[in-house]
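Novice: Pasting the structures in now, so scroll down.
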Structure P
Amino acid sequence: MSGWEERAAASLLPLSRSPTFWVALREWRYTGRFFDLENTDGTCELCSQRDLRYHFEIADRGTRGELLVGSECIKRFDLSGLDEEGREIDAADTARLVDRHRRGLVEDARRQRVMTALLKLGQATPDFDAGSFLGYVDDRGAFTPKQLAMIFWRLQGSAVPYRPSDFRLTIRRDREKAQLRSMPEAAYRRVEPAMTKAQRATIERIKVRFAAWGQSWR
């Protein structure tokens with residue numbers, strides 16, 4: 001066994017029926033329960049990997065032993081699991097389920113950071129209507145270019161910490177693209193870090209089209 005397998009065996013075998021590591025693994029499955037620790041101070045109870053933020057529960061079918069592990073261990077060991085309806089699923093479907101649950105945790109954490117930043121901004125500047133923007137996050141999940149430029153400007157001015165990439169920008173409508181085009185350069189640079197790769201590609205296509213007309217997009 002490798003050192004990594006030895007660590008996993010030391011954690012798993014005392015809670016399993018089989019004394020053989022690779023046989024004992026077949027007793028375990030992903031329960032469908034998962035947790036956000038809110039800090040990267042978690043440790044995988046199977047392989048001892050550190051600095052985890054998200055935990056996923058696995059359990060032995062016979063002994064009912066439980067371990068909180070990282071998502072990669074579930075996939076690495078090809079564990080089966082239970083879906084949202086409590087039905088048995090194979091290792092491939094379990095890997096997809098774990099990935100979906102992890103994406104959900106990451107997305108929830110992102111939204112929470114956005115809402116925290118908005119709430120702190122409302123506390124720092126009473127004239128900022130945090131409630132309406134929080135409602136906007138719930139309803140649409142994204143801000144227009146003008147809204148986002150204003151939010152970032154005020155966050156910076158109030159020294160409220162935030163991650164630009166946590167905020168979502170919408171430029172689906174022509175008027176939203178027009179807002180970007182007409183923005184002062186400083187405002188445009190503020191919202192640019194919030195753009196996705198797809199949005200950047202869209203802007204580049206627009207610039208090419210305008211160039212073909214002999215015009216500058218900005």
Structure Q
Amino acid sequence: MVDSRRQPRSRPETLVRRREIISAAVDIFGAKGFSGGTLQDIADQVGMTHAGILHHFGSKEALLLEVLTHRDETDVAGLEGQHIPGGIELFRHLVRTAFANARRAGIVQAFAVLSAESVTDGHPGRDYFQERYRNLRVEVTAAFEAVCAERGVVDPTSVADAAASILAVMDGLQVQWLLDPTAVDLGRASEFAIEAIMGAVLQPRASVIGESA
């Protein structure tokens with residue numbers, strides 16, 4: 001005879017509980033960082049025990065990776081195939097993402113904190129962020145090359161720098177916005193920067209600030 005008290009939760013209940021834990025982890029890691037935020041902090045927020053969190057995710061490091069994966073899945077949830085598009089549509093997607101981020105401060109804060117922490121030795125998110133930026137640079141560079149080919153831009157040698165710059169300015173604007181959301185319009189400022197960088201690639205002009213050192 002099966003003891004009904006020990007029957008496992010049904011899968012839908014488990015998935016709901018995991019989402020609740022991930023949402024709490026976003027809040028805790030965003031507020032305290034990975035090192036400062038504890039599993040007990042997360043457990044307290046969802047009314048569970050420390051052991052209960054480990055039952056669902058196995059370790060704090062595994063939960064961190066789930067939080068980062070959740071963030072990526074949120075970005076592409078409404079896209080066909082759940083993947084960033086190519087060509088000009090990629091840049092339009094980046095702009096839409098910036099406007100969407102202005103409505104989800106919690107996950108933006110968690111991303112900003114964790115990405116900054118990941119540059120430290122031994123951080124469990126370091127490999128994730130290295131790979132993420134590497135892949136994004138490749139995708140944005142390919143999108144630039146496609147747009148340049150479509151518009152007849154010859155020898156677009158600055159596309160790699162432009163790709164890295166777009167990613168940097170988007171993340172940097174997020175930090176400014178988190179510090180003072182009344183001073184920075186995240187969506188509009190991101191759109192301006194992306195348009196400016198694309199313009200520098202597609203319609204190169206003489207340097208405004210002169211030769212670099």
Structure R
Amino acid sequence: MRFGALLFDFDGVLVESEYAGNRQIADYLTGIGHPTTPEDSMANFMGLSGADFIGAIERWMGRGLPEDFHTVRAAEDARAIAGGVGEVAGAAAFVRSLPAALPRAIVSSSSSRWIRAHLAHIGLDSAFGDHIYSGREHVTRGKPAPDLYLHAAAALGVRIADCAIIEDSPVGATGAVASGGHVIGLCAGSHCAPGHHTRLRALGVADIADSFEDVARLLA
């Protein structure tokens with residue numbers, strides 16, 4: 001292992017939640033008169049959290065969101081947590097294969113509650129200990145700012161320059177590259193359409209991986 005720590009995005013890297021979540025957003029917006037495809041949603045909103053997420057949707061619509069958006073989203077989150085979301089192919093086995101002493105953390109725009117519930121669902125509930133960091137809970141500026149990655153590296157006691165960061169979204173890749181870490185763009189999730197790697201490369205991502213087998217080779 002040529003890095004001192006690994007930082008993992010969550011949705012779309014460890015669990016297959018991106019396409020389903022963006023389809024729900026697209027269906028909602030289409031239903032209130034703003035035709036949106038899951039691909040539109042992923043291109044414009046994926047990786048954002050908090051006010052940045054809401055602001056991006058409102059710019060897309062050209063108006064404010066109806067109040068029931070938050071209720072609908074909360075209900076969808078509760079349904080997903082209750083039912084569980086499957087892993088990205090090879091994710092759980094890869095994390096279990098890591099040396100026990102290797103520092104690692106989750107760096108996600110999702111809530112800690114969401115992350116912990118789905119880690120448990122894929123059998124990784126103890127794999128990251130307390131090092132689960134949310135862009136909406138642990139830093140003032142979430143992705144695409146670099147703050148979340150810098151926060152996680154500091155908490156692990158590892159220089160960001162010695163960290164490998166595994167990201168899948170352009171928003172996340174932007175922040176990860178800006179942080180100074182070594183960024184691996186993972187294109188293994190079902191939401192990654194042809195050409196996804198080209199978008200990540202254009203943002204300065206150092207390496208591209210189509211699977212966790214590729215990630216292992218890049219880290220060796």
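Just so it is clear, none of the values below were taken in a lab; they were calculated from the coordinates. Remember, it's a predicted structure, so these values are computed and weren't measured experimentally. Cβ atoms are built from the backbone, for glycine too; each structure is taken alone.
Novice: Tell me which of P, Q, R gives -23500 when you compute helix-only ellipticity at 222 nm (-39500 (n - 2.57) for each DSSP H run of 4 or more, over all residues; to 500).
Specialist: Only structure Q yields this read-out.
Novice: Related question: Given structures P, Q, R, which gives the highest value for mean count of other Cβ atoms within 10 Å over residues 43-50?
Specialist: R
Novice: Of the structures labelled P, Q, R, one was used to calculate relative contact order in percent (Cα under 8 Å, 6 or more apart), giving 12. Name it.
Specialist: Source structure for this number: P.
Novice: Quick check for you: by mean count of other Cβ atoms within 10 Å over residues 11-18, which of P, Q, R is greatest?
Specialist: R
Novice: Further question on the same structure: Using the calculated result -0.78, -1.14, -1.23 for log10 I(q)/I(0) by the Debye sum over Cα atoms at q = 0.12, 0.18, 0.19 Å⁻¹, pick out the matching structure from P, Q, R.
Specialist: The value was obtained from structure P.
Novice: Comparing structures P, Q, R by distance in nm of label points 7 Å out along Cα→Cβ at positions 83 and 203, which one has the largest value?
Specialist: For this comparison of distance in nm of label points 7 Å out along Cα→Cβ at positions 83 and 203, the top structure is P.
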